[in-house]
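Structures for review follow.
Bear in mind these aren't lab numbers, they're just calculated from the coordinates by the rules spelled out. Predicted, not measured: the structure shown is a model, and the values here were computed from it.
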Structure 1
Amino acid sequence: MTAELKGIKLCLVGPIPPPAGGMANQTRQLQQLLLQAGTQVELVAVNAPYRPAWVSRLPGIRALFRLVPYLALLYRAIGRAQLVHVMANSGWSWHLFASPAIWLGWLRNTPVLINYRGGHAETFFAKSWPVVHFSLRRVSKVLVPSAFLQQVFQHYHYPSAIVPNILDQQLFHPLATPAALTAIDKASAVHIIVTRNLEAIYDVATAIAVFAQVRQHYPRARLSIAGSGPLRNTLQQQVQQLNLTDAVHFTGRLSIEQMARLYQSAHLLLNTSLVDNSPNSLIEAMACAVPVVSTRVGGISHLVRHDHDALLCEPGDVAALAGASIKLLSSITLRQQLVQHGLENSQRFHWSNVSQQLALHYHEVLKAQHTAVADRETDK
């Protein structure tokens, strides 16, 4: 497989940490794993630091200071590449970063592959599909990480292929004796984790409310919230009002290595998001043998199955989410079942599997480009 990726000259476009997040982490991991496979990768970050730094304090104007250098770097990088791989998202991210990459690729006669992500696709396309489709006409292929997003594209009669998110199994793997498979009783120091950023769409406030109910059954339980975002102060105030200050730890932004260790220490992952696609947090938890309790929004029900490799509840339903968490913690049999099926599910995200699919799509695009160039030469 490595030979099929080796030597390809790729321009990779997308966000990178900081801040850490699903799409930024995926971009960074993809770059590193492709380089290890022998691909010649030139990364163009859509969120490069502002220069000069003080520009970041000027809303509106700062976008221009980021966009102009981005376009200049992108133009040069595309000229050196055989193929452009764009990590694309909805909203202004599409208009400011993905769409220009498509048109610069067309201008420089370099094929563009769009890797579309994000749980807001339905609402974004409903408002902006004519504009989005105007650029998509110049794209050689669209990849999506889930059947959920594939269905969104199908609604607009646009083809896409599924390539799952990447899981680095060298980092995300279970301990010899996973925490979730040890005995748990009322006196156990149960460790529950939330690994989402502190933004409204992830509804971490509900996770804290759920934890408060769980702690009535497990008084020594503790909650780690790994993420950063604008709601940190609000969430910390909620923790204080619930008298949970000693039991809840806001870890802030963690490195990918620290995140792997956090999963390995956990008895349960709690995900209370309101909008989602194919969250890495669930994939990474399953790979580390951590059972999952989650809302069933967006693409999550395509990622996991209720009562098979996760317990799923409706968003915002504190009682149901708490009940599912308590049920899980009180049954070693249920935890064993979810852990086993979760480990099996996570294997499809291993780089060894994903790289084969990526190589196939890369070569299809490059072959089509070669054929098109040859046809144009023949016409001359």
Structure 2
Amino acid sequence: MRSKSKRQPLYKQIRTYIVDNISQNRWKPNDKIPSENELAAQFHVSRITIKNALQELTNEGVIYRIQGKGSFVSKHESGETPVYQRDSGQDSNLVAYLMPRLDNLFTANLLNGIENQLALEGYHLLFCETNGSQERESEILKKMIQLKVKGIIIYPVTRETYNEELLKLTLNNFPLVVVDRYIKGVETNCVCSDNFNSGYEAVTHLLQLGHSRIGFVTTPYEGTTSKEDRISGYEKAIIDNHIPIDHSLRLIYRDAGQPAVKTSGQEPLNRSMIESIKSFFLQNPDMTSVIAVNSGVGFNVLEAAKELSVQVPEDVSVVFLDDFEFSSFSAIPPTCVSQEEKNVGREAAKLLVSIIENPKQGRRKINTPTKLIVRKSTAPVKVRTNH
């Protein structure tokens, strides 16, 4: 009696078809493969069957998927383990942290919070600077996967789009936490200071001092969610207090390529930015207060006021939306909304460990509280008289 051969499941047939096309070089690394609809029509099966096949290939690292774009062939070098294939035998407690630069109090405090919390949790930290380059960021991410780190915390390079390597890790459920900002349109584990409240709290403080003509100075913010949220908080506080939004009171300094000049005990000043801020002051003579998106911009605001003989806080109050080292020893100690970055780092480390130990949990976005610190750069608005 002839025995019946077992029929291969449909999703396995589709998987074999895709693998054969890749192994025979019909589809090369980073080539887009047919869509779910195209494969479903070709094999006369449901999209669920296609999804099962593609998910298995994604788990094996044969393909990678980008939301809204489709599925692509992964790049494999001879003898290399597929990038996202997990090694169940790996027992190293190594975690990577990527950051553009370690060059100020904010980034130092972030690192300190992450490292201290990971040590408490029994994990070891591998720290890498990306130098503000997306290309270097991608290279380091790949290397960290090859080193079989258990998870990654990343402070992404500022761009309007995030690199594909970061998106692949996110979409393939690799244990990853983004700090300081989040990825729009992609559900991601992230920890940020409450940037919206930061802007809102700064405006509230100035309103309580009697200010209503409140300016905002920022560098380009498109694609940087931390800055976008600070501006949104600024605008919402103004609207909630029934004050019309006046876009002439916002300065976006875009000439970021200008060289900075180091000053003693402070962050670098930017001559071009100072000139732009001076023009901003002159164009808005009734502006009684200014919010700076960060301390770097804040120092340039203070210098511009000084060069115009505008007294801070007698003529103009100034608030920084983050703090800086030795701020209380400045010539004019600035009022600021501290981002409490050590706490951001600690919460990011806690979240990553939680994901590593329980990978099936839902993704979370955590906003940590900010803190208003009132110093000498803000004061009640001065009543102006016309002569």
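Once volume of the Cα convex hull per residue in Å³, for residues 120-247 alone is calculated for all of 1, 2, which comes out largest? Top value of volume of the Cα convex hull per residue in Å³, for residues 120-247 alone, among 1, 2, belongs to structure 1. In this comparison of 1, 2, the computed figure -14500 for helix-only ellipticity at 222 nm (-39500 (n - 2.57) for each DSSP H run of 4 or more, over all residues; to 500) is attributed to 1. Comparing Rg/Rh (Cα atoms, Kirkwood Rh) across structures 1, 2, which is largest? Sorting by Rg/Rh (Cα atoms, Kirkwood Rh) in descending order puts 2 first.
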